[in-house]
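Take a look at these structures.
Derivation of every value follows stated rules applied to the coordinates shown; laboratory data play no part. Bear in mind the structure is a predicted one, so any value in this text is a computation, not a measurement. Cβ atoms are built from the backbone, for glycine too; each structure is taken alone.
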Structure I
Amino acid sequence: MTTGGSAGLAPVRKVLGNGVVVIVKELKTTPAVTVYASLRAGTICDPLSLSGLSDFVSRTIDRGTATRSADRIGDELDTRGVLLSVTVDRHALAVVCTCLAEDLVPALDLLADVVMRPTFPDDEVETRRGEILTLLRQDEDDPAVRASEGVLSDLYGGDHPYGRPAKGPAESTERVDGDALRRQHAERFSPGSLSLVLVGDVEPARAMAAAANAFGDWTGTPPPPVEVSEVQRASARRVRVIPMMNKAQADIAYGFTTVRRADPDYDAYRLMNNILGQYAIGGRLGDSIRERQGMAYYVFSGLDASIISSPLIVRAGVSPANVDQAVASIDKELRKLAANGPTESEMAESTQYLIGSMPRVLETNLGIAVFLQAAEYFGLGLDYDLRVPGLLRAVTREAVASAARRVLVPSQATIVVAGPYTGKLG
């Protein structure tokens, strides 16, 4: 069993005999415990022929187990006032619940049953299929979704795990059945792929014992890691327009591939993104395009750093008449940041903002659990919360400017516009 340092979160970590990683942070602010189970079974695990399968798993995994029907699961949760949620992203499927400290053992027992022994009943599969198909039709009619999914497809390729929509296409959804869901569960869920974080009013020794009781007998061979290939950074500007003439607003997604989360320069890119499109009212982009020019309903940038060169995407929603000017303004702000770097005040304010936001991120049991799961997934260490301020303060203006020069190159941008736009962007 290992612990963090004497300050900060200082969680306790232990690997059970079957490979389950258990991390516990005792916190007595409320008489509750958040349990966050994360399995390396995200959408990158989808077979190309069944894109969206992991998302389908996430929507059906809690709809019946070998020992509990969906109704019984609902009744047990309602009796104890527990909300169980299941989410999936590219790399992980998460099952999360918060319960009273006194209910930890039965809540863990239920969560373990859902994770280890789902049955994917046919009637539940059909119900969820209908829901997914409805969501896909809504996505098809949403310019923001079309633009954001379109830019990822163009950056990575439609067959790449980062380029495919999480829910997959309708044709794939129609082919998924109970057998496919059970096969995916058998192949991708195992004790060696599970990390379990418990945060709240529970002593580490008690939490470890409860986790071992719930998951310690689970057996299975860890699935082989899914290899996600790198993509070549674009060398020319690419523009695609998705006409949606019945809409009032045009949505712009303007992106690049950047760095891996493990890249030594990650913190420079994090600061660069904050200065560009996150800080205060939306960084330089928000100040220029929304506040001073008044032509965007929203504008921001986001850096989603992960295991391969990851996307940095500028998003904006504008009147169709302002698309050309908005894109030209994005080009201009990117060129300025790449040419001149950030100002001293931008460096100081963004550094302090990111450091100062840490307490807000870590003010709830769930926030701490999410933070600890990310630290575990990327191998950042039990003391990562203590190291964040030093890592950010060590970033220089030149490091941020260098990051901007490397990736913020408008002539190499990938741009997708969805909405009632008929122009021709250059």
Structure II
Amino acid sequence: MLQLAKYSFGVGDRFAHQASAQLRAFEQIRRDGVEVIPVWNKSNREHSFIGSEPASVLKAAKQAVEQSGWDLPWHIDADHIRLETVDRFLDSSDFFTIDVADSIGKAPERDHLATFLKNHSELFGTLHIAGIEDPIRISGDGLETIAEKYLAAAKEAGEIYRHIVHAKGAENIIAEVSMDETDAPQTPQELLVILAALSDEGVSLQTIAPKFTGRFNKGVDYEGNLEQFEKEFNEDLCILAHASKVYGLPDNLKLSVHSGSDKFSIYPIIQRALHKSGAGLHIKTAGTTWLEELIGLAESGSEGVQCVHEIYAASLDQIDALTGPYASVIDIHRDQLPSLSTVSQWGSKQWANTLRHIPNHPEFNASVRQLLHVSFKLAAKRGNAYLELLEKHRDIIAKNVYENIYERHMRPLFLRSN
């Protein structure tokens, strides 16, 4: 089986121009003594918005790897794929994020439910999980309720997984199951039942992305109860270790944190948990790099400022269409979006300060950042004009991309503070 390393970090690159700058961050954290493996990810939705093909992700990553001499593993993630979209990714991907969130809550077949309940009597009653202080209790009715909620999703994951395996071979893929883009977080009890069901389906998953407590909005910090998140994250790690042993799942099974970029307040929690448990982590960042392109363009001078201004103006005009597909992962306060007359007075410095995620900076604006985070299709509509700007101002953009990933993300996640 193709095995995912202990620490892996998903990076998005909307326009396939920043792979080398991204890889520099991985090289630096390696020099610091921690091996973190790059996983370039891009979803079918993003390809559709931009008009790109999955092969472009592989091409850009391969070029960056060859130019840098990177000699550790690296992967290409078919992000948030479903059965109807997976085929276009088969040739270029070795990592598959199987998204079954839409099937959560769908009624399973009654025979399937009865068989699951019969075969998993070990889930009834009081369960003592190593590392979790209080026993986990699941009543008979409670188990049936959980199974009714998640069995259809597990079955769909199995169907997609087997389709991929048939095409590529189990030894050539890494499978992740994603259940994060849903309304309600999964409890440790639910996660345990989900893993049992995925095992029954023969899904040899190496990472799972549950829905955690709190909000994981795109491009901004975590919103929620930090104590509750810490308790839940640590318990989930224990559930994964238990399920790996009991259900024969891969022993490197680890949590995946989606919309993981910019969640600065939970990074110390995650780092403590990883150090204490010895567990691995996969974390996904995506649109952060696109925002660093805009910041770099803003800093490049009047031509870049004009581009950012025009994209912002178009985003205000098309705000409903742009934000609709991301409604569950953004929280934009429209009264905090500055008018066009206001931003027309902005220069390089104010645009950069508004967009760069330094939460305590007086000019930072989380609503502007989130709106532009989901507005990358507007840059795509500019065609070669936008790509030419990326080439023209490559150095300053690369500096922002590298510093964002390494300084604001990798260091607090993987390096212990003295």
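With semi-axes √(5λ) of the Cα gyration tensor in Å derived from the coordinates and found to be 38, 28, 18, which of I, II does the value describe?
Numbers: I: 38, 28, 18; II: 37, 22, 21.
Of the options listed, only I reproduces it.
Let me ask something else. Determine which structure produced the value 22 for relative contact order in percent (Cα under 8 Å, 6 or more apart), calculated from the coordinates; the candidates are I, II. Walk me through the intermediate numbers first.
Working: I: 22; II: 18.
Clearly, the read-out refers to I.
With distance in nm of label points 7 Å out along Cα→Cβ at positions 103 and 135 derived from the coordinates and found to be 3.4, which of I, II does the value describe?
On the way: I: 2.5; II: 3.4.
Structure of origin is II.
If you rank structures I, II by distance in nm of label points 7 Å out along Cα→Cβ at positions 87 and 223, which sits at the top with the largest value? Could the numbers behind the result be given before it?
Details: I: 2.0; II: 4.1.
Ranking I, II on distance in nm of label points 7 Å out along Cα→Cβ at positions 87 and 223, first place is II.
Given a value of -15000 for helix-only ellipticity at 222 nm (-39500 (n - 2.57) for each DSSP H run of 4 or more, over all residues; to 500), calculated from one of I, II, which structure does it belong to?
Numbers: I: -13000; II: -15000.
Answer by label: II.
Further question on the same structure: Comparing volume of the Cα convex hull per residue in Å³, for residues 63-286 alone across structures I, II, which is largest?
Numbers: I: 204; II: 138.
Max of volume of the Cα convex hull per residue in Å³, for residues 63-286 alone: I.
Further question on the same structure: If you rank structures I, II by FRET efficiency 1/(1 + (r/R0)^6) of positions 95 and 239 (r between Cβ atoms, R0 = 25 Å, to 0.05), which sits at the top with the largest value? Each step should come with its number before you reach the end.
On the way: I: 0.05; II: 0.65.
Looking at the calculated values, the largest one is II.
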